[in-house]
Structure P
Amino acid sequence: MRGVVFLGDRRVRIQDFADPEPGPGEVVVRMMATGICGSDLHVYRRDAELLRDAEPTIVGHEPSGVVETVGSGVTRVKSGDRVCVNHYRSCGHCRHCAEGYLQWCSDARGYGGPIHGSHGDLLLTDERNCVVMPDEVSFVDGAFVACAGGTAYSGLRKLAVSGQSTLTVMGLGPVGLSAVLIGKAFGARVIGVDVIEERVALARKIGADEAINGATEDVVESIRAITGGEGADALYEASGSAPGRRQGIKSLRRGGKGVFCGVGTEEETLNLTEIISRELTLMGSFVLSLRLTYDLVQFLADSRLSFDPILTHTFAIEDGEEAYREADESRTGKIAFTW
């Protein structure tokens, strides 16, 4: 099989590897679609010296494809099943695994490092990680479920947004744009915010009721004006930037709720007096549980919602270098490899 390997300093190599063989409880999935995530870019940009002694590993963690072969003891999936794959392998026995939070397992290992990921022809995974998709859910949508769309869905479920809600989405990368689509599907009035005009325009195109360019507009004042001076009911913070976090909190109404999923700056000071006096509820959200993976797949099938409007570029795996150069510009929607 072929796969994309990072060399550091924004360089990649397409490398051949032996095809994986499934052991007990394992399956091999032939990839049909897999997205490039912002966290992939963090490693792509890493200094080459830090990766010099690393074992070559196929990157990527947004897998969607067709089950090719299964190991002994596998009963839930079979060859030919269309699946998306939760992107953490785990012990399968601890409390967190039993609750479906594979990412919390002390033995959790993410695809793309330290184990081979989804930017290759084949993926070795555990049976429990595979969620069978009905025909109504495309392989590209399955790749969104695995990370970007799933991360957005999990956070919006925590916020319980509905047709009664005004939702601000801070940061309009693929996760934030997914939150715009899902928020609209939940019935919310959605305000998108970013500092890159191309992404602000894309948010408008996919259905955001309002879209604000934070590089040229006062974000807090704009949101207050849109909401009649009250502020938004809910915040989905996907930018990971200190200004985005501060503006998001300040633009919430009294009693509002915020979810933070954007990973970026670690230096942040919260005004606890403001949080207390305005009775704000602020929560973290980290990818999604296995249970919510099933829920999201069913939601997509029932609602016929698709993430296709966010997909702006597709590449073949042999064009991995070009794909990552495009993603590195951070001016596009979602970029995916397809087969």
Structure Q
Amino acid sequence: MPSHLLQALVFNIRYEARDIISVELRPATPEVVFPSVEAGAHIDLHLDTGLVRSYSLTNPGESNRYVVAVLKDRASRGGSRYVHEQLRVGQFIATSVPRNHFHLHEDARLSVLLAGGIGITPLVAMLKRLSALKQQVHLIYCARSRLDAAFMTEITELVTRSKKNSITTFFHFDDENGAPPNITRLLSNFPPDTHFYSCGPGRMLEAYEKACVQLGYKNFHMERFAAADLPKGRAVDQEGYWVELRRSNKTIHVPSDSTLLDALQTAGCKVESSCREGLCGACETRVLSGDVEHRDSILTKEERAANKSMMICVSSCRSGTLVLDA
């Protein structure tokens, strides 16, 4: 097993909602140390099938265990199906250390969490963290039905224990309301300094982003489970481009019909990767120079302008030679 991975034991598997289970991992041996969990963070599970899949952690502030929730996706490419149908208590599994591209601003006067379906996973972690800090938070949880809503018992317990109504909630279930939620209406009338967070299906995130802009909010954040439609940018030269790997002392040609990640792996370079959609950050690589075409769903506009790193699974080079710290 690679040295950067942690050996974990599947300690518990629990039913959370229809087609959703939570998986609790513990260190496989006393020598294995789990770094502590931040709200919004995720880990990569390295499955026996050779697949690597990213899952959000739901237990912030803990360091002796990792808990993730997994939806059995009907369009699964093998990851969620394997976890649901083959992963069992007592098995060993390799995991990455937590990474976080969905940071919680813990000192916000008010935080609003908008969850859609399995998108509750990083947001329930934020809810737990804000509850521990006794911060004001409003959770909006949307799902197809109550049967599809995970962590309802935990959420109810957090609300019950909250002091001075610091946690408020609103639930929308499509089957009971006869229609999807009106996101703009749900997000209206909050103070301008509120911090908003959302995770869920692509259409919900599009409506969320549009509503926040329309309502004049500045502090809105989101995490995607599926890649957004990529904006049209300048076309890469039909002959491709060259990438220099400074530490490896290699220069590799990237064909126009290949991703940078695929070209590096074809050349025998060992590169960490997981989602291959610019969502998880596993392949983030430091940029030393080059005209990068950023196509990921992680970096902010400011981070893209700084041009200090790129997700090599989807991003590329517009022209010239790209130089990476790899």
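Read-outs: derived from the displayed coordinates by stated rules, not from any lab. Please read these numbers as outputs of a predicted model, since none were measured by experiment. Cβ atoms are built from the backbone, for glycine too; each structure is taken alone.
Given that volume of the Cα convex hull per residue in Å³, derived from a single structure, equals 151, which label among P, Q identifies that structure? Don't skip to the end; give the middle numbers.
Values: P: 131; Q: 151.
Label of the source structure: Q.
Taking 19 as the value of relative contact order in percent (Cα under 8 Å, 6 or more apart) derived from one of the structures shown (P, Q), identify that structure. Walk me through the numbers on the way to the answer.
Numbers: P: 19; Q: 14.
Computed on structure P.
In this comparison of P, Q, the computed figure 2.3 for distance in nm of label points 7 Å out along Cα→Cβ at positions 87 and 207 is attributed to P.
Looking at structures P, Q, which one was mean count of other Cβ atoms within 10 Å over residues 31-38 calculated from, given that it came out as 14.2? So the calculation was done on Q. When distance in nm of label points 7 Å out along Cα→Cβ at positions 223 and 303 is calculated for each of structures P, Q, structure P gives the greatest result. Match the computed value -5500 of helix-only ellipticity at 222 nm (-39500 (n - 2.57) for each DSSP H run of 4 or more, over all residues; to 500) to one of the structures P, Q, and report its label. Of the options listed, only Q reproduces it.
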